[in-house]
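Please go over the structures that come below.
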Structure I
Amino acid sequence: MTLDRRNFLRTVAALSTGAALGHTPPARAAEFSLKFASNLPADHPLNVRMKAAAEAIADESKGRVELLLFPNSQLGGDTDMLSQVRSGAIDFFTLSGLILATLVPVASINGIGFAFRDYGQVWAAMDGELGAFVRASIEKVGLHPFEKIWDNGYRQITTSSHPVASPDDLRGMKIRVPVSPLWTSMFKALEAAPTSINFSEVYSALQTHIVEAEENPLAVIQTAKLYEVQKYCSVSNHMWDGFWFLANRRSWERLPADIRQVIETQINRAALLQREDVARLNSSLQTELQARGMAFNSVDPQPFRQSLRKAGFYADWHTKYGDEAWKHLERYVGSLA
């Protein structure tokens, strides 16, 4: 079955981006009314699968749980929502490990530049020892990370001025990056001029030329309509990024064990389905974005890896993460020295 934008839009036609998106409340009030927030548009595969998971949770719990969905940064930017989930104002939140690293430094290790060759390496690492190591670190800051990380995809570079084919093309380029030290470090090592901007402000920053470039997975470039303000897309696959599904640990542990089991089972199941959705969607997105006017070019990763090695990027982050974390990473991707 082909999964394309038309299928997604049909799936979420009933969703309202201006209101909480969840399961239709049962005849009687739910015993537990929980909030889930994300920074992604309602028709992104993550929120499509979350809507289905909310319905499954309501059904399996026999109406005891109502999960309300707030997509598209309705409850604030990434840093605001992270604060809210830590305080308990939001019950659940999906956040890139690369942004979570402002609180849990090792959470960004999956985004080391040009580390993962393919998805086989990604899922082996994140469902294996590397993912377990990161989750244990997240638990220490009062958050409960669910077992299965969701796919945000390999990230590509888009620009309004010229395509990026070599490290030289990045020199001096004003590029938006998320609020994360790893992104800033990598693009500085490649001699670009990175600027940290929350995702909710990216479109306007590109439109007003505060920055000339950004980098995101194809699904985000499409659903956020960044093709309207960017001309070129360079398929660099420079980072793999995923979304940790996070719960406020105190709120989570107050839920009855049977309710926790229902929620965790359905959310982890939805994460695996979302991974499949993104894989199918990505196969059609380049053609669709080209039809929207974007020009694509492929990127050889080797010169970029060499530039990062020469700048000391890998050595610096090995030191920052520590030997144990780096060992878990290189077990799956090989030596980065």
Structure II
Amino acid sequence: METTTKTIANNEPLASTNGMKPKFELLGKKATRFGFGEGLVTLGERYENVVVLGGDITGSVMTSYFQEKFPDRFFSAGIMEATATLVATGLALSGKVPFFASYGAFAACRNTDMLRISVCYNDANVKIGGGHAGISVGPDGATHQVLEEIAITRTLPNMTLVVPCDFTEAKKATVAIGEFVGPAYIRFGRTDTPMFTKEDTPFELGRAQVFREGNDVAICACGPMVWEALVAAEELAKEGIDARVINVSTIKPLDNATLIAAAKECGAIVSAEEHQITAGLGGAIAELLVKEYPVPMEFVGVHDTFGGSGEPDELMALFGLTSVTIIEAAKKVVKRKS
């Protein structure tokens, strides 16, 4: 799918942002799952020891890209996530670099025991792709809208956890975790979301990226909420609030230095994630700052509930996962710091 650079004009609001009019470039829309699939192919071309395991949903999580290019290095485990993870662990301990991908509801939640004991306890070089993440899965409903896997995977010792913000970063992140030695989990979505990073946009595991400078409040976001944070920052600027936007693409390990600096320089933090507020990105940041540099903080995310069926944009608005909610949180937290 070809995309072209497009600047959003003042009379051309982005539909997913409730009418807000950002002043930065949108590079089209494409789901992060496609970035994951393309990243697998890149790794396969570079390294002969990269292998991929799939269930019966290869076309949904885009492991089909690798299967088509390298059929001799692709193994189907059927609808048995635990078995696939055990096989991946054995392959890793034998010198391969195995990726296994499924819906996050299965790859993380149903599979937690295997991730904990087989993968992380052995510090095995297994890479897990968790698809269909968040509310934006849409009509598939609550059973497939996994909202808990950041909380689950970030508690596992030895695990690296990445939540890319768009298609391009998802491709970079997939390659990065493939070249990194150790257990890793990458979270990606099904629905087309804004693309706004480029090939030369910095990305590094364990590092957060400041996408917009500002000193009144820092909005720390991951996944598709980074775009919403950028839109919110533009609107806040019209009201005299200068918001810093930080893309926290690696949730474990956190970039402590960047987040502590944001707390010191801005004095207020808003977290934004397409996940349960409990023990997610916001919880990880709060755990850090309460020890290092406590500041007022507000949390944008899902509030202790399951998802539901509907169109992605409708669900994001219904659950408060838009720039509008981020703006409200930013104004509230700025008042709290004064």
Structure III
Amino acid sequence: MDFKEYVDGYRDDIYAKIMEYLPIKEPSEHYKIVREYSERKGNYRRPGLLLLAGEMFGATREKLLLPAAAMQLSEDWILIHDDVEDNSDLRRGKPALQKIYGNEIAINAGDAAHIAMWRMLKDNLIKMGIDQGNRIYEKFYEMLEYTVEGQYLETNFMFNVRNLSKATEDLYFRIVHGKTCYYSVYGPMQIGVMISGRDGGTVNLMKTIGEPAGMSFQIVDDILDMTADDKEFGKKRYGDLYEGKLTLIMLHSYSSATADEKAKVDSIYSKRREQKTQDEINFLVELVDKYGGIDYARSIAEDYSNKAKEAITTYGGVIPDNEYTETMLSAIGQLYNRKK
């Protein structure tokens, strides 16, 4: 089964479970705002990977659903806060929450969804029992703590450093590992395997598969920011350039640029989003085209995607050969081959 088809089979159940924890009550306007990103629905990749890894190793749908819903709700509240931090324009094809209600209301809505996620995990702990439930709870905590560290590194670069000459590919990959690989790929997979009751070695194996897949996923996300249609991608094109994010694309282009070009890039990156002009963004886009930044990034993303697929094959003695194995290969492939 194709991974997208697999996720679509769970989408309604995940959404319904989230809504159980975000009921409309007084003040009703507040809770309508809290639910808005959840109601827009994401692609559900993270809960999909959790469910898929769990089922691949024998966990039941009933045991997996609540943690999967908590996984999706974590994405929803993180994105609310992320959009405020980055001053993003669009999210899931519609105006970002703070563009509609203001930063203060948006942050408060993110806080409310955050609280609901921990209630989900508390209820899951009770449901699973103290030993297994606490392991899942602690894994969520560790995963989100590491994600926030990665977010700090990225935000610090965007708002304090703002200079590509002070950045390296090592810093880029540390940010990606912190805010994408663990949280978006191998963390959800590890949780699914933990729910199945497999040992720590099998749980760690998910990192071997998911880490390169996560690298590929984030690099492709950077590429899509430069190439995808706004409506299809669900975010404004060139958002990373406006926000001054550190990407492999810009790092490669900057390293190849002339001294004069680097000086101009430094000047643009020193500005905040609202200070950048369209001409300045056009200059950055032309620089990327001139030095093949996108092609360079795409080649690195493909290498990581291939490493993830090879890991699944290499560890065939540990990974079950069942109906879910091909779907996992499809999932790894779609993290690289995607349009949004």
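So helix-only ellipticity at 222 nm (-39500 (n - 2.57) for each DSSP H run of 4 or more, over all residues; to 500), computed for just one structure, reads -24000; which one of I, II, III is that? Show your work: numbers first, answer last.
Values: I: -13000; II: -10500; III: -24000.
Derived from the structure labelled III.
Given a value of 3.4 for distance in nm of label points 7 Å out along Cα→Cβ at positions 172 and 196, point me to the structure among I, II, III it was derived from.
Clearly, the read-out refers to III.
Comparing distance in nm of label points 7 Å out along Cα→Cβ at positions 52 and 268 across I, II, III, which structure shows the greatest value?
Largest one: structure II.
Throughout, read-outs are computed from the coordinates displayed, never taken from laboratory work. It should be emphasised that the depicted structure is a prediction, and the values quoted were computed from it without experimental measurement. Cβ atoms are built from the backbone, for glycine too; each structure is taken alone.
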